[in-house]
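What follows is a group of structures, each given as structure tokens.
Laboratory data are not the source of any read-out in this text; all were calculated from the coordinates shown. Computed from a predicted structure; not experimentally measured. Cβ atoms are built from the backbone, for glycine too; each structure is taken alone.
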Structure 1
Amino acid sequence: MLIVDSDVLLVERRLRTGELLCPSCGAVLAPWGHGRPREIRGDLGVRRFVRPRRSRCTGCQVTHVLLPEALWPRQLDAAEVIGVGLEIAALGMGHRQVAAHLGRADDTVRGWIRRFRRRSEDIRRYFTVALVALADDPVMPKSAASPLSDAVSVIAAAHRAAAMKWPEMNTVSPWAFAGRVIGGRVLTCTSSAS
């Protein structure tokens, strides 16, 4: 799985011109059909049908699904929806209140919050390093009420720093940015954010 830009035409062009490289061996990726169609739930009940592009490495012959940054692996909800849920949880609301606000099942939201909370220290460290690398004069977020809140704050700060460096990042949500930075592993980031 490789997280790519949400612009399908840009990804297709980059794939066909050999600009995408294998994350395993660094060789050029070539087109290799499409993944299975997926229905992704967006905000306000919007449903989006996605059929991710597949690629095959010309070196090691491994295939990779090219997943748009607005989606996270193995999630039925868009990154932005999950991220907003995590932001609300960072304010101190419980999973039932977050679920009611987002119109999602309690168990689904509880799962997001639990997985993020378990990995929040790794995520906080990873995005703190990213913030320092991106900002000329980084302003560290103040310590919050919980590790989950700290992680949410530093993701937002790193996104702001990236947008200062590259203004086009203003069109990308902080949660799509976070997924892109750590390969979509915001909820399952043990290997990427350690």
Structure 2
Amino acid sequence: MATKQRGRPRSFDREAALEKATMAFWEHGYEPTSVADLTRAMGIGAPSLYAAFGDKKALFAEVVSAYAQTHGAFAARALEEEPTARAAIARLLHEAATEYTDPAHPRGCMMISAATNCATAEVEESLRERRNASLAAFESRIRADVATGELPPGTDPGALARFSGAVLQGMSQQARDGVGKEELESVAALAMRSWP
């Protein structure tokens, strides 16, 4: 015997609404994007937003998770698929130049820019934890390559990981400032020439 669904059925595509929320947060950041901005962008009313996603903070947490699996997934793929840290970071920076300047969405990286000047401590901390996890993944790959001799024994894995993260974060900001793909690819190539 089938059970009846309670309440009215959703009259919107949840995934499409989530992508529209992603674009709003990505373009404007967490703090300046109001619930009214979100409902306008998503094409739904506030009651539907709260019923489907919870409050703004919960919606943003879901947006960040979805972003990591879609627009931001290139970084994890590069780290997983490339045989060395050097190849992984080179690919990651090259693909960042493409992703950060793609005209199909706002420029730069949402996880780097969305919490700029954010007064909501939990949101700022959540994004910081994600960025730090990326640096830890860089460092782990670099440390493994030092252990196998792929990188010289005097290499400082932490410093090289932080350098690579700083380049990536700088590329995001420069993309938001209007720097083009080719210029960012030149930055990525120069950064890789700095590796030991």
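Results, tabulated for the structure shown:
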item	result
Given -14000 for helix-only ellipticity at 222 nm (-39500 (n - 2.57) for each DSSP H run of 4 or more, over all residues; to 500), calculated: source structure among 1, 2	1
Answer label among 1, 2 for the case where volume of the Cα convex hull per residue in Å³, calculated from the coordinates, equals 146	2
Which of 1, 2 leads on distance in nm of label points 7 Å out along Cα→Cβ at positions 81 and 137, largest value	1
Origin of the value 3.5, where distance in nm of label points 7 Å out along Cα→Cβ at positions 97 and 153 was derived from one of 1, 2	2
For 23 (relative contact order in percent (Cα under 8 Å, 6 or more apart), calculated) the corresponding structure among 1, 2	2
Which of 1, 2 yields 2.5 [distance in nm of label points 7 Å out along Cα→Cβ at positions 57 and 105, calculated]	2
